[in-house]
Each structure stands twice: as C-alpha cells, then as structure tokens.
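J.: Structures incoming, each one as structure tokens.
What follows draws every value from the coordinates through simple rules; no lab data is involved. Computed from a predicted structure; not experimentally measured. Cβ atoms are built from the backbone, for glycine too; each structure is taken alone.
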Structure P
Amino acid sequence: MKTVKTIRDRLIVFDTTLRDGEQSPGASMTQEEKLRIAKVLEKMQVDVIEAGFPAASPGDYEAVNRVATEISDSTVCGLARANAGDVEKAGEALKPARSGRIHTFIATSPIHMKHKLRMQPDEVVEHAVSAVRKARQYTDDVEFSPEDAGRSELDFLCRIIEQVIDAGARTINIPDTVGYTLPSQFGGLISDLIQRIPNSDKVIFSVHCHNDLGLAVANSLSAAMAGARQVECTVNGLGERAGNASLEEIVMAVRTRQDEFDFDTNIDTTQIVPASRLVSNITGFPVQPNKAIVGANAFAHEAGIHQDGVIKARETYEIMSAEAVGWSSNRMVLGKHSGRHAFRERLKELGFEFGSEESLNMAFARFKKMADRKHEIFDEDLQALVTESGNRAENERFSLKYLKTSSETDREPTARVVLQIDDEEVASEVSGNGAVDAAFKAIEAILDTGSTLQLFSVNSITSGTDAQGEVSVRLEREGMIVNGHGSDLDIVIASARAYINAANKLSADSMTHPQMIEGV
C-alpha cells in the first residue's frame, strides 16, 4: 500500500450499503443490523458511510441518527432529495455526527425531468441550488448528484454543476443511475466535466455506478483514471436491480494494480471478507461461489496444473493473497475445552465484537454445544454462530424451544414445534410436503404471521457432512419484506430458526421501513 500524501493521491471510498444496498427488495435492515454493519465499515476504514435516507421513514431517520451517534472515525452521510423538507430531516438526523455530510440530488436527464419531475431545466437548477444552500446551514460537507447523469445532456450538466459548486457543494457525484454507459464513455464524461466546468477545481468528483450491464466496477475505475477521486460502492455489490459497484472489487483492483493507478485507498483490506459475510447474513443475499474476492471459490484451485503452480509459487495463479482480504487458512481454531476469553479474542480477530455480556454468553453457549457435536470448528462456523446470536438477541419475542420431525418413505412428514412466546410455551404438530415444510407450517400455525414465503435458501458453511447449514428465509406481508437467518448442524433446525427470526422482525416495532424512494 502506498503512502497517501494528498487528496489527489487518495481514492475516497463512499459506502452506500446501508442506503442503496438496503433498497434491494428484501434487504431491509433493523437499526441494530445497520449499526453492526456500520461498525464493520468503520473498522475497514471506509471514508464515508451513507447511513440512509432520513426522510424516507421514521425508522430510517432513527437509524441514521443512531449511526451518526456511534460512528466517529468515518464521515456519516444522509441522502436527501432537493427539497427543504428532506434536507432538514437529513440535517437533524446527522446532528450527533462527529463528521457529517448531506448528499442531495435531483434528476437531470431529459426523460427524468419530463416524465418524473415534470419540471423545466431552469426549475431543476433552482431546486438544486436551493437544496445545496439549505444543506450548508447544517454542514460544510455537502455532496450533490445530478441523477441519471449518464443520460443527461453535457451542456446542462455543466451548467447545473457549476451553479451548485458556487452554492457550496464540495463533492460532485456523477451517477450512472441505470447502468447505461460504457467505460470509455463514462471516463470521457468525467474528463469533459472537469475540463469544461470553470470551478471544477473546488470540488472532488465522485461516481456512483449501477451494474445493469455488468459494468459498474469497470465504469468506476475508468472514471477514477479520468480524475474522479471518490467512488460510491457497496459490500458484495448489493443494491437495487442488478446492484452497485462492488467495494471489494474496486479496492482490490486499485491495490493490486498500482502499476496502473497513481492513487490508492485507505481501506484495511483484511476486513473485506468479514464485512462481506456480515452483510450476506443480515440481508439474506448469499455470495455466489465464483464472486471475485469474497466468493468461496475465489482462491480455490482444482485443476492439477494450477495446484502444482500454486504449491511451487503462489503468484503463478494468485494475483493477491487470500489473507490480504480477510480469508484465513486456519482450520481447527477452537474446541470444546476453550474458554470464553479465547472465544472472544478469536471473534475479535475475525471482526466481531460483543456489545454486551449477554450477547457474549449467548454466543459462547451455542459454541460449546457445537463443539460437543462437531469435530472441527472453522472460522466460518464461528462467524455464522456469532452473526445468528446477534440476530436472535434483538427484538426477540419468539424462540424455538423444541423441534421434532418425522420423515419416512411413503408417509407424510410431520413436525412438532414448541415455541417460547414471551413467557408462555405454545406447541403445534403439523404435516407437510417435507420436514422443512412441516416445520414452517407448524410455526405458522402458532404465530399466524399472515405472511408469504418468498425465498428459502440453503448454503453449506464449510465442507463435509458435519458442516453447519446456513438458511435464509424471506417473508412478505402487506408489502413488508423481512429476511430471517438461521444456522445449525441440522438443516431443519436451521430452517426453523431462520423462519422464527423473520417472524420476530415482522412483529418488531423498531423495523426500519424506508419507502422505496428513488435515489441516485
């Protein structure tokens, strides 16, 4: 990693997992979940964390305010449309921040101005300038985005950007909102804007690229080489539609190819894999095995010629080390004779810290049970265990006390479930099309959530027949979508825990339910 001396030597990493990432259908997060992700991003040394859209809902306002209160090493940002009400909400939510930023935006493409805003270009400029001036009443750190810049007219972009810079914007973000541009076009757009706008030297140019054509990372890197010095991205490329530019891919491309890039990020890359796993577990969006950097196969070699080369010299087939991004080569990390201190310290090394003794005790108790049943415990097992313990500790009214399933040839499977609901135990026995289906029906017979199962996903955390199963469940009720997560050596128990975790979220008053307001 090169020593970053000036702002022009540094590529600012602006993470929008908590805002744009949460706009993925089914990716809503609780306040506690947002805070856990924010703390991992802070540990990764992300420069700017876009915590949410304060005007979207009371829950989103509270989540941004909570992140602003508890994060100190990263700038905390709130998104606002170019109107006084949104800007005021963002400014109020960010008041506790040690370093706060308001990010305001308005659409500038002809199609958006005509059909969505129903405004003339002069009105759009007026709203943008007014919003930036309003935001400057709360903070000197104001960012402006011309939404759908990739399909906007260049002359109009130059005009509106020049005026918002005069009004006080200090970061200008150029979004490829619909993922339409190609790398050469997008890099050329950034270069043209920097050259044509008279006061462009007063701001940092940023980019926010969507992945509709699979080009978000390529477009971001092209823009950075053309002069942009901030990239907006998300962990695992999470985001609405096809997602956003992937943080891990941008950071490692720049770090690995320092022969081509004359700048670097301040990111602690060893925190990439822990962040990826946490975001995946919380949102219920699994990482595909062949995903660059964080996929399970990213550093796996099966072909004999590849294995031989790596054994002789890792660099023959690996352009970066697995350890550099947070993968561990450790196998049996802890066992049934390990104590709480060793357990806590190993999880701390993996990027997890416990907010209370209660959460530590809960995770440690589950670890001891697992150690009695599983011969080898891997780092991945520990990460899944502590993530689920965190999910179960918050807002939990319902918990699984007992589960018995019966499944045999030519007989309909049945499940008997006993749930703890507040201070009462309630039982149900139901048959189904399989053990998991029967368990879900038995739980639903007790809880009567009125929800529809939209996703049921099973992943093996490690290899072997004694591997933990990791289950993600997505429930929908009257437009509200929640994800549940569960893990266990028994896949049916993991499934039941995931369903109950989702049901708890449906019943929780503290869920953030941002309206699906279009962003950049």
Structure Q
Amino acid sequence: MTEIKQGDIVLQARGITKRYPGLVANDHIDFEIRAGEIHAILGENGAGKTTLMSILFGLTHPDEGEIYVFGKKVNFRSPLDAIDLGIGMVHQARKLISAHTVLENILLGHPHAGAILDMKKTAEEVKQLCDAYGYKIDLNAKVWHLSEGEKQMVEILKALYRGAKILIMDEPTSALAPPETEKLLETIQLMTKNELAIVPFITHKLPIVLSVSQRVTVLRRGKIVARLNTAEATEQSLAMEMIGREVLFNLKRPDVKIGKPILQVENVSIYDDKDYWAARNISFEVREGEIFGIAGVSGNGQQPLAEALAGLRKVSAGRVLLQNEDVTRLSSLKRWKKGIGYIPSEQRAVGSIGDFSLVENLLMSYYYDDQFVKWGLIDTKKIRQLAQELIEEYNVATPNPDVKARNLSGGNLQKMILARVFSRKPRLIIANLPTQGLDVGAMEFVQNKLLEEKKAGAGILLISEDLDEIMALSDRIAPMYEGEFMDILPGGSAQRETVGALMAGHKQKAVQA
C-alpha cells in the first residue's frame, strides 16, 4: 500500500451520482478525506449518506462518477476490492455471529485467511492491535456474552486486522452507554494519530461530531450543501444546514401538575425469546401528566418490558394495573381499547405494514370503531378523510394517502405511527425508542408531540437509549441494566454522569420505587 502521511488525500470521490426510480440518492457529489482526520457526514434521513458510504465501500455501484484511493482511480466490483485497498466499514447493525468467539469473528471472512486457519498466529496479531489501541477483551469469549461496547470493539478490530487505513463508521455510538462512548471516541482519536482516516457519520449526535471531528460535510436531498471546518460550526448551524430551518434544542417540559397513577407495575418478571429472564421484579408507576423515562443500552430488558406492558408478551410473574384495573392477562387489543397506546421500536417490522397504504395503516387503529365500521363494512370515505386530516396535522411528506408505507422515510413513517396512536387519545403511551434513527428535525417533532400529550394529561412511559433525550424529557428516570432498575431518580436533578454510570451497571443492587 502507498505510504501516507498526515494530511494526504487518501480517498476522493468525483461527481458520484446514484439514481433509483423516482429518486436521485446522490447527485454529482465531490468528496474527499485526508489521512489523520475525523470527517463527519451529516444529513437528514434520506439525504444520501448511506448510499454514498456504500459506494465508497463497494457495496453499491454508482451510475456516474469516479473514485480515487491514494491517488489511483479504482472501480470496486465488491467490498473485497475496497478491503484490499485499505478501506474498512463498521456498520451500525452488527455483522457478528453470536455463537462464535471474538477471535473467530475477527478471522471469519478474512479475504486472505487461507484454507487452514492459524488461530495462534491470529491471536498474537490481534492482541498486538488491542495493545496498540488500549483494548482489553477476551479473544476466546463468545460474542453473545459481550456488552454492546465490546461488540463495537470487535467490529473495529475486524476492520483493522484486515489492514484498514480508511475506516467508515456508521453511527458508531448509537447503542453504547456513555462510558463506552467515551472509550470509543478516545480510540478513534488515537487511530488518527496513526494516519488512519476516519469517517464516522454520526447523524443524530451533533455534540459528538463537534467534539471529535475536524471537518463536516452536510448532505441534503442527495446534494452537498455545506463543507465546514468543525471549529467554525455549532449544533444550531449544523442542524440548519441539515434540514434548512432552525431547530430548537432546548426542550422545555411544560408545567403540568402530576396526577394520579395511570400505570402500576408490581414485581413484574418477564422471559425473553430464549427463555432467559429479560426483566425481574420490576415495580414502578406512571402518573397523569408524567414522562417516566427508562434509560438503558439495547439488550438490557427494555424491549421485552415494553412488549409485556403493551400485551405483546406474557408476564411471567407480577401484576400490571391500568387505572387500578388488573390488565395483566388482557390482549393487546383490549388494552388498546382501554387507553394504552404503543409506539414500537421497529417501525417497519411491527409499527406498520409496508405493502399497505397510509390509509390502510391508519385503519389498524379504527377497524373495530363503530364510527368507521358498520355491519363489518368499512366506511372508506370517512376513514380516508381522517387519514388526510392526520397526514396534514402531522406533516407527513407524501403525495397522497394511497402511498405504500414502505416508501416513506423513517421520519415520515414515525409521524404516521404517532398520528395513528395519538389520534385515539390514549391515557397511557408506551413510547419505545420513538426517535431512534431519526434526523434532528423529525426528532424535534416527535419529542414535541410527546410533550403535547404530557400537557394533555397522558402518562408516558418513554424508553430510550439516548441519554440526552431521557434527561431532557423525563420527570423521573429509571436506568435499566440486565433486566433490573438500578435506581429511580428525579428528572430535574439527576446528574448525567450518575445516570450514565447506572446504565452501564455501576451499582450492585437495584432500588425499586
């Protein structure tokens, strides 16, 4: 590989264009990264970031344009060509096999591993990488035993072991607890001292972008709209470039009198899909006009708990009360009718049916309502009128209500799901990762809608992996680790460091309240 030094252009794209039916994902993009820099790529959902990164890693072929690596024009046939030239990619969705060890995952799929694997030699080489970057990890541990931060570490080691000098990182901190995030950022900065060029497009965590990157490129609707030195940028200016309007970052919880308990959870325990305990002896309550925030890194029991409260998963022990009525054994439909609204974390797998139109997706909350269904027949005119009103009220970007849900961006799909849930005026809202994967504009919209529901007197159970969101919205905060609440803290006075440490399990015994 060509010898490089700090500041050299190591990757350059000229006129990159990629078209899909009815969409130009990348429109004549010129882009470059230099050795020893952290270069952030920002943009709204659907701005073209993932397409551009996929092209630079050989996953997608451009319709037009040229790519140069270390000054040489290249034509990627597959990611193997990119890997051979020193480009690595750490995907947001982990590409690991849980049943295999750390070492096996690092070696698995290595393009030059050979027919006979030399595990001892590989272990020595990987250990040298770990020592170079201050990583401490058991190479013989099964991946399913690892924390999210350790899994991220394995993904990075995979890329480095394959000789990556240009490392593309897709949302590298999205599933990490604050201490794990700090460790990752320290490692990224150490990498740049070794002339590695880092491209972490950390779309939704602008403070991290400002703290670690040297340059920022902003995409909007497939085009580059800004190239900035990070030192000259602010959160507000970056958000303005991303979505074309001002974004208010200082959310203010409305002054609402907290009322009576709506939800009471008493010593609830739940199994996961593998018949292991997902949550044990959980007790808490959510009151009228309150946002009760559960903070935790993915995989610590939040998802099974949300599903159990919504009626999608069996409660193995304990009771769930809705306004003093035992609903522990009720179906999700009966809970829905009694005033529980559920916003699932999986927009496309659970929250919508991709091949159904927006009208049909909205109908899923009204098919049992006598106002819209008579004698088993749907009043299509009335439900279509409601759909149009909700599309306008929630500012869902769509040409008409007949568009299939799978054609919406993540932000617009989430708006549609919120419209379906909130239009029923639920007394309790279970919001599971409601802003995950959304750009700052869509995130602001969702958060303000939650505050509106709080002001209207609804009780809200907010489950989030974003500590900033939890701190900004919650009246009380319950950090969750390995299926238990570590504590329940007042939202107004909770310290960020304390919540972050509890999310990472830095307390021996859970406290129930």
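J.: Tell me which structure, out of P, Q, gives 36, 29, 14 once semi-axes √(5λ) of the Cα gyration tensor in Å, for residues 108-275 alone is calculated. The partial results should precede the final answer.
T.: Details: P: 27, 18, 16; Q: 36, 29, 14.
It must be structure Q, since only it matches.
J.: Sticking with this one: Taking mean count of other Cβ atoms within 10 Å over residues 452-459 for each of P, Q, which is largest?
T.: Values: P: 14.6; Q: 18.8.
Top value of mean count of other Cβ atoms within 10 Å over residues 452-459 goes to structure Q.
J.: Out of P, Q, which structure matches 3.4 when distance in nm of label points 7 Å out along Cα→Cβ at positions 244 and 380 is calculated? Before the final figure, lay out each step's value.
T.: Values: P: 2.7; Q: 3.4.
Only one of P, Q returns 3.4 for distance in nm of label points 7 Å out along Cα→Cβ at positions 244 and 380, namely Q.
J.: For which of P, Q does helix-only ellipticity at 222 nm (-39500 (n - 2.57) for each DSSP H run of 4 or more, over all residues; to 500), calculated from the coordinates, equal -9000? Present the calculation step by step, with values, prior to reporting the outcome.
T.: On the way: P: -11500; Q: -9000.
Corresponding structure: Q.
J.: Of structures P, Q, which gives 3.4 when distance in nm of label points 7 Å out along Cα→Cβ at positions 140 and 436 is computed from the coordinates? If you can, show how the numbers build up before the last one.
T.: Details: P: 5.5; Q: 3.4.
It traces back to Q.
J.: Who wins on distance in nm of label points 7 Å out along Cα→Cβ at positions 36 and 444 among P, Q, i.e. which is largest? Write out the running numbers ahead of the final one.
T.: Working: P: 2.6; Q: 3.8.
Greatest value across P, Q: structure Q.
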